[in-house]
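Structures given as structure tokens follow.
Read-outs: derived from the displayed coordinates by stated rules, not from any lab. What you see is a predicted model; the values in this text were computed from it and never measured. Cβ atoms are built from the backbone, for glycine too; each structure is taken alone.
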Structure 1
Amino acid sequence: MSTAQKLYEAGFITYMRTDSVALSNDAKSSIVKKIETNYGNDYVNLRNYKNKNKSAQEAHEAVRPTDINVEEITSDYDQQRLYDLIWKRTISSQMSDAQIERTVVNIKSNSYNQIFIARGEVIKFDGFLRVYNEGTDDEVEEEKNVLPILSIDEQLNLLNISSKESFSRPPSRYTEASLVKKLEELGIGRPATYATTISTIQNRGYIAKGANEGVERTFNFIEFKQEGIKESILKEKTGSNKGKLVPTDIGMIVNDFLVDNFNNILDYGFTAEVEKNFDKIASGDQNWTDIIKQFYSDFHENVNEVRDNAERQSGEKVLGSDPSSGRVVKVRLGKFGPIAQIGTIDEEEKPVFASLTKDQQLDTITLEEALELFKFPKEIGSYKDEIVTVNNGRYGPYIKFSTKSISIPNDLDPHSVEISKAIELIDEKLKAEEPVHIYNEIPVTKGKGRFGPFIKWNDMFINVNKSYDFDNLSINEIEELIELKIKKEKEKLISHWTDEDIKVEKGRWGRSIISKGKKKVEIPKEIDPKTITLEIAKQYLNPKKKK
């Protein structure tokens, strides 16, 4: 959506926050002229589209290029790709259908009773496919599904027969696009809320984008030719979840808790029914107070019941016993994420804890894998008179050197990291943290974090967006980024008591925040932040507990 926003702001596309599929008459006439010019009259087929979703927001026309004659734009890679997608979808929406002839050929054999079947298709007229096939070079791929000209009872010569071993596969995990499609099918939410819904469950740590590339496995491939039978063992990758939405341990525990205690609300039918009620309220056919009363009376009782009686969920799972001590080994959700634990708090000896790696989950980890975690921290040598250790933490395995923590790349097994490789990673980290500039006698450093590239100055982290070449930042660009950040921080600041290190600042969505160090408290919107005194700020930061 942010990429589309940039295209809209640059004047390349129309307003993008719309569910409409309709085009204006002016837009359609310009599209027709473009089709006639590029492809000819046979490719024109004017169409009017309607949205089947009654709750769709159609105040604007469909997303389209503002000028259909602009086929390509000069911008960053993501904007170019998105514009190309919008341009092709817009122009193809007013083009003729493709005419495809599908053919099934049954082939008899003199040696076998079974019938061999070949399936293929021939494009008689490419229609709107012309837009998508232009500029591609997929002849080899296209020929796979194209059959030669055949006649009934024609004698065919066997060239080869191939047989490939296949494995059953579980249902594929959702991507963001396939999840949106499923939400539409179930009638949950509205198009304008899908992006916010998916980003919220990611931000809360309930789901994460998979990074697993999968593992290799072998399969048998048998090919029969006139020369004879050839058997091969080939390899393929399986189990990859890269880019897919994967539920985290906390996500599964929260989901189980909600299903157990609020099953009626998590029912898909309930959510879809609420959407229908919203539509009735919007159209004036239903009084909103009746709907709220109908829902809230039972819901309030349910909440109170769960609050008073529900057990705290931790996803605890006993894996077995530690061979060396005989103490119980279990996994559960801790304060900072999933952990493995040897022993219990009831024993005389204190329990030992270890964090699970990013690829491990509470419901799939084995006893052997859990025991491997307790081999950390592992001392692997020394460098520059400092001990170097390998450890596993909240964000994955890392190397500890002096006061610095250096992440171990995903393709490296932390158990096999040697001192030579550790020194290489340490040197890279030290070089990356060397000052790239001095601004107002304070060093400026560069780095890459979870939210992308940044520069650090005076304990301020300043994001470097895609409009800058991060690897080749000039002195002027660095100073420009710092000055913009200083300006923003000043604009945000409402009150600052330096002796107490307490601030009142502007927050997101029109709200304000009181902060002291890392502690932050949001102020209700109805309170004017300019009226907050030091004493009131302290009360917000340290509220008195109700007895």
Structure 2
Amino acid sequence: MKHNLKHTFILLSLLSFCFGQKIPSWYLDGKLKGYSPQKYFVGIGEGKDYQKALENAGLYIASQMQISISSKLESSVSETSLNGEISSSEFVKEDITTQVNQSLPSLEIIKNEKVKGTVYVFAVLNKDRYLRNINYQLADISLSINTFLSGARNHSRKGNISKSFEGYKLVKQLVTKLNTKKTFYNSLSKTRYFDDPNLNFASIENEIDNLIGDLKIEVISGNNQIGTNGMLLPEPVIVKLYSQKFNTPVVGAEILIKYNNGDLASRGITDSNGKYEFFAFAYDDAQNKSKIEASLSPKGLISRSKIKKAQIKTSILYSLQKKPPISFDIVIIDKNGLDRIDFLEKKLAKYVLKLGNEVSESSRLIINGKIFEKKSKEIIGKSGTQFLVTSELNLSLDSKATGASLNNISLTGKGLSKKNKQDALKIASKKIKLNQRKIASLISGAEKQILKENNENSEKLLKQGLLLKKQGSYKEAIGVLAKVEFGEKNILKANEAIIDAQGIIEKIEKENEAKAEKLRKELIMQEVETSKLSRLGDK
């Protein structure tokens, strides 16, 4: 850098000679009597106007600072600890460059001269006064750290973990600011800056470790679902982050959702109840093993390495099927049409499930059943009169939407009773030959009609989901689109809309986090300014 400056002066001298311009000697020498480099940072600059010349003089001083800092930076960095973690020299150099560019106050203009349309400026910055001002700034930052730290500790004692973490985030940012400015100061000053004895960074780090170690994330709902390869799991998964010690939710923490192969499935922020709700796709491959992992993201929560070490995560499991299940409602009533026959409904449901389908009251398809007395007779024997009844169960697979019957079967059973015909009917009902093969024939016999019903329903859900997405109700849209399970084109359009909606949600959350970060910085600036006013008021 010094060699470059000398070359610049030589070039300026040659240009002056060639063009006959009388560049001021103080500009070429870069010095004036009474302004030694031991006491001042000296800056010279030129430009088409006074403002541009002054700007260049400031850049000249900044380059001197960087030369001075670079020569002492390694020893300063080796002693600078950031929350117990040594900062890399590259990281500090980058911050120091920013610090230099942002820290120059108004320069003192000693001399300026205009020669043939070019303005030349000689400006200085008093080193002692400048460093004294930085020292005051360090004291203000330290006071602000103590203020936020006190608040974080109070919230922690009361079990308000979310606000405690928010306080520690502010502390972390201020400690970073303090260490950067301290490295900057120590690189320029003959005397070193020593931290506030009330600030024990190792103790702060232990407090944060304890808070992090107490956190737990668990699955509230959506575990052990059945999904179809390449399609969204039918129900949302909800996880919760909370403090085990206080049993209080952690609000505003980022949760990462990853497939077993490491691919990111989703990311989002915990709500006021510490919960994060998401949808994920089911994939059939050796790497994913039908498992999704939810973990606490290090972003914004103190230390990345410590969050990873704490391993705050949980697994969500799911199983795969070759094709989407068909859902049926089941209702079987007695011959009078008044009472439901629970044991027959449960028996029928068992076979429906074994066939890979689902049973749900909200289904668009229903298996209606009714028991009849087909025939009966009395048998008189040596032991008295007995009643023999043949019962018949009529099962009809119907559409709830249209009321149309898609298929039906009849099953029979016989019952013998010494009591009466009614008791014989009950026995006959229990002996109805209900089995998986017959239920399979009921469903398969209506396969085309069922497929048509489900395709129409998927089209309806697709339209509803796309409308919700258009209206900006992205989470609700995903919930509806997740239920589009039939029709290749329907599924493709639904998946595309889901991925797009998830991307929009993530973008919104990033924007919200950026706003929150902006508010944190504003809060820090306000607190540092309050500390400054407090310091000035004490004088």
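By the measure relative contact order in percent (Cα under 8 Å, 6 or more apart), tell me the structure among 1, 2 with the highest figure.
Values: 1: 5; 2: 9.
When relative contact order in percent (Cα under 8 Å, 6 or more apart) is computed for each of 1, 2, structure 2 gives the biggest number.
I have 1.01 for Rg/Rh (Cα atoms, Kirkwood Rh), calculated from one of the structures 1, 2. Which structure is it? Structure 1 accounts for this read-out.
Rank structures 1, 2 by mean count of other Cβ atoms within 10 Å over residues 225-232 and report only the one at the top, that is, the highest. Could you put the intermediate results ahead of the total?
On the way: 1: 9.6; 2: 17.8.
The maximum falls on structure 2.
Once FRET efficiency 1/(1 + (r/R0)^6) of positions 257 and 513 (r between Cβ atoms, R0 = 35 Å, to 0.05) is computed for every structure in 1, 2, the highest value turns out to be that of 2. 1, 2: which one has helix-only ellipticity at 222 nm (-39500 (n - 2.57) for each DSSP H run of 4 or more, over all residues; to 500), as calculated, at -10000? Checking each candidate, the match is 1. Computing distance in nm of label points 7 Å out along Cα→Cβ at positions 361 and 481 across structures 1, 2 gives 3.6 for structure 1.
Taking distance in nm of label points 7 Å out along Cα→Cβ at positions 169 and 457 from the coordinates of each of 1, 2, which one would give 4.3? Show your work: numbers first, answer last.
Numbers: 1: 4.9; 2: 4.3.
Here the read-out was taken from 2.
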